[in-house]
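Following are the structures in question.
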Structure 1
Amino acid sequence: MAETTDKWICREIMSLLKEFGVTAIVVSPGSRNAPLLVAAAKEECFRLVPVADERSAAFVALGLASVSDTPVPVVCTSGTAVLNYGPAVAEAFYRALPLIVISADRPYEWIDQDDSQTIHQHGVLNNFVKGSYDVDESATDADRWYANRMINDALTLAVSGRRGPVHINVRLDAPLGRMSDAAHPAPRKIATLCPREDLTVSDAREYGRRLASPRRVMIIAGFLAPSSRLNQALARLARLPNFVVLTETIANLHSQLFINRIDTTLSQMSDDERRELRPDVVITLGGALVSRHIKEYIRSLDNVEHWSVGHTHTTVDCFCHLSLRIEMRPEVFFAQLASAMQPHQASCDYSRRWELLARKAEATHQAYVAASPWSDMKAFATFMPMIPREANLQLSNGTPVRYAQLFATRNYHRCDCNRGVSGIDGCTSTAIGAALAYPGHTVLVTGDMSAQYDVGALAYASLAPRLRIIMMRNGGGAIFRFVESTRNLDILEQYFTHPRQFPARDIAKAYGLDYFEAANETALRAVFGKFMESPRAALLAVDTPAEESAAVLRGYFNRKSKYSNIKHQ
């Protein structure tokens, strides 16, 4: 038996993580958590990912969890270390990702006693976790029974129902480095049997009857993990004459029958079309929507039913019309609904009219982009079609995810963004974690402000040699030059944007990334292939003019008057 820590509680935690299918653990160095790291390192089934900065570490674990679809622990030392997990834990909560936070702590009697690295850690993440647990070294049999039960409860809670993060705080006393060669007994794993979750035949038929033509039904999909079953079910519904399916880029849903450019399409609508194409029933699935246009449109309507499908942690009434919560997995509900829909009871051209609007919007989109000068929009129009279909696309918050709504219409392997709480912090770290879970290319599209916020994450980019980072170097804070609330402020450039050029070349060299840059369309097309073929992680800086980019984007959403007579198929 190889030597490991003599701390029983640390060995028990790692043994149970193994039983619950954990394969990767993100760890940060420290003294108080040394026994946890020793116990993890002695389990050969774990891949340990060392990340010194705890804020980056938590986002790396988040990216790993999102792409691997498995629980991922993140382990830190005592004191303020666990506070640095806060942003990623909040994101994991709202994206329903099973992050297992394990923080080492001092014995309870030393808290508030002017001993180093002692704060009140238990419960510090309560607003953003499904459960908080406090365990210690477990001296007696009763203590060990209790600790085993608590760890089982934490790991089960993380992966059951609406999944999400949990926090296990582990109190450890000195000495911390003592080893033992005693065999650790197999831990008790408390199994959980989850009953089937589906509709009865009669309920499915009733919902089908309530949505039958001529009732006009709009399905709107926010961020989701890819699901072929869900994709097929929604495609069946989209063939019905009274259904229209609108999908965001990060919904990971693809069909010629879907409207996958929501903002492009809605910005083309006339006032008459907004009235005539109003739905009777809106059905939503997935997480928070990026599109401001669709939220404002549905909120502006009267007498609309809103059905929410999926496990939610509370009553989510984003459109102010919520009438029905359907607490079940979307792929199950929509598959049953598609099978239950009867032949339409009356003729309806709702789907056809939305299709014609989408075609017209696509025609004006192509005309506007073709006529646009070099800008963020022209850059996105150039490189988005060049990203390989097999790639995982990661988008930072701010303008990149919004531009992707207009251009990321290819069937990429998957597309993700931290839209749980929509922060710019941790986007690079998340992409690194996602790249660790995927053998193909992971392409992060980010802004220079987001990149600067998480620049320390580049120290770990070498962990993922197939990571590619496209950084829009547009003067920092491009979103603030676009949105109405800030774009006209006389203090905009002083306090909201960071026009100083991001030193991408020097930073890439310092962290060992291959570096490329482009300042016009010709250069971007010439360099992109070399960028993707790089043998190690690579950074491509795309230089665009700040003010002109904001003006081009504003003009895009007012293009319908300029191209009112354009022909389309």
Structure 2
Amino acid sequence: MKNVSIFGLGYVGLSTAVCFSIKNINVIGYDVDKSKIEKLSMGIPTIYEEGLEELLKVSIKNEKIKFTSDPKEAIAKSDITFITVGTPSKEDKSIDLSYVESAATQIGEALREKKSWHLIVVKSTVLPGTTEGLVLKTIERVSGKKCGTDFGICMNPEFLKEGSAIKDTLNPERIIIGEYDKKSGDYLEEFFRQFYDNILPPILRTSPINAELIKYANNAFLAMKISFINMIANLCQVLPKADVEDIARGIGYDKRVGSLFLKAGIGWGGSCFPKDLAALRSFSRSLNLDLPLLDATMIVNEYQPINAINLVERKLGNLKDKVIAVLGLAFKAGTDDIRESVAIKLVEELIRKGAKVKVYDPVAMKNASMKLGNKVYYAEDSLDCIKNADCAIVATEWEEFKRITAKQFKELMKRPLVFDGRRIYNSKEYKNEIEFLAVGLGSEELEIPKVRMETFLNPALAVNAIVAKKEKILLVKRRNEPFSGFWSLPGGFVEYGETVEEAVKREVKEETGLIVELEKLVGVYSERNRHPGRHVVAVCYSTKIKESKISIDLEENEEAKFFNYRELPKNLAFDHNKMIYDYLKLSEL
């Protein structure tokens, strides 16, 4: 068997390294984090994954795995190197490839001193063109060697699910090999044939760019499937006697649809779907291409936790000072990962609405506390969490929560109102004992709400306001605007639960200190190239000033003042010139 090195010991890297090592492969793991290397060398895993710690200790004892903070050692003692570093999102939601570039640079420096042929395998989730572009070219430039002659390269995407990473690695449904050349593909396929032996899954050999896109398309499709059933769930909630569970089963029997990923809930999160879909959308927009199904998938998901809170509010009324128990903080059961966790978003929105929030999660409390601080009460267990609560919301589908009976909810809670956000309870059984709400469960007790089409979600919509005083308009110049030197009207994004009108008034007050009344809708404008990945539509209102004192924190070389219509700067950002023109026309000035 070939010796393997793993660059990047996060979730994918560590899980992969341990699985290779228990199959008698010599593995050397490299990471820039020296404290992580020290812990792993002592058999202490740095992530939570069922079964990982036991397997790690066995591999260390058998001397099949070791860890180093020296990249040259890792390359020198291996035949194949897997790049498994993270690819997080930048502030604008585009992909951050700095860790990939750093790994490629370190590999190139190590290969400069190595005489034998070496295979590099990109396993990190990267945009189409990255393997043959950034990675290959960086290694060639730094090493002074030629790909195809001195080293090979492949793209091999991972399809691990947190909570079952060991099982997924040892029993994958398929292996994708995106090969630079036949030699590289043959070498990697032979490695996998030896590793999987008699349980070899189907292997697809293709180009690196196809392998990269397969990963994104796979995640986008699965997320779309979840958002689809959540959309149907939202319809079920306004139809008495409707139940999305039966709908999902009914369409799941169709082999063309399938039953997997048709579980309605309060939304998807984690380290993959949100990041990968945002990166794919940003990438497509850089190519001037829209992916409307992708946008819809993300919008439905943004709404789900708000939908849950709206249902609870229709039962409890104003949530201020209400005690709400949130069961679950991890983005899914089987992990302590709270990255992009819908449960955390739910808690933050409850806090914003003035609720007193109690939380509990079997393994994610430590991570959650670093995010939520002292804003919530951390319960000792699930029963302590629901004690004296006005409402309990199931946010993560842990087995522990499934064992809470309707009788326990009834006896322990101040008001036994339960919202099942993950559909873990038998709705017929629980509805007979307590007040019971659930995602996708129609109720005759709840009045069908009026659809508020004026309520939008950040970042789908941006708001602007024309603040006028006689023949003058207020313009604010800020150095931190996306385009340096441009001028903009007071404005920003619609926040969760706000109407557009509420957002306009709030943004004007926050940016200028002015309190305004809205007069007329000036127009709706679209220019996605100004903030790719952030918003595509802007709405503008004219306003009437109620209090005219400008109160704004200005830094050096910044201004906030009223300009005469005829003296407006020509280089207004976005289509603000168009907004002002439409306002003047509307005002007949």
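The numbers here are math on the coordinates, done by the rules we state, and not lab data. Keep in mind that what you see is a predicted model, and the values were worked out from it rather than measured. Cβ atoms are built from the backbone, for glycine too; each structure is taken alone.
Among the shown structures 1, 2, from which was the value 13 of relative contact order in percent (Cα under 8 Å, 6 or more apart) calculated?
1
With Cα Rg over 2.2 N^0.38 Å derived from the coordinates and found to be 1.04, which of 1, 2 does the value describe?
1
I have 1.8 for distance in nm of label points 7 Å out along Cα→Cβ at positions 55 and 367, calculated from one of the structures 1, 2. Which structure is it?
Answer by label: 2.
Work out distance in nm of label points 7 Å out along Cα→Cβ at positions 311 and 335 for each of structures 1, 2, then name the structure with the largest result.
By distance in nm of label points 7 Å out along Cα→Cβ at positions 311 and 335, the leading structure of 1, 2 is 2.
Where is distance in nm of label points 7 Å out along Cα→Cβ at positions 199 and 279 largest, in which of 1, 2?
Structure 2 gives the largest value of distance in nm of label points 7 Å out along Cα→Cβ at positions 199 and 279 among 1, 2.
Comparing distance in nm of label points 7 Å out along Cα→Cβ at positions 295 and 431 across 1, 2, which is largest?
2
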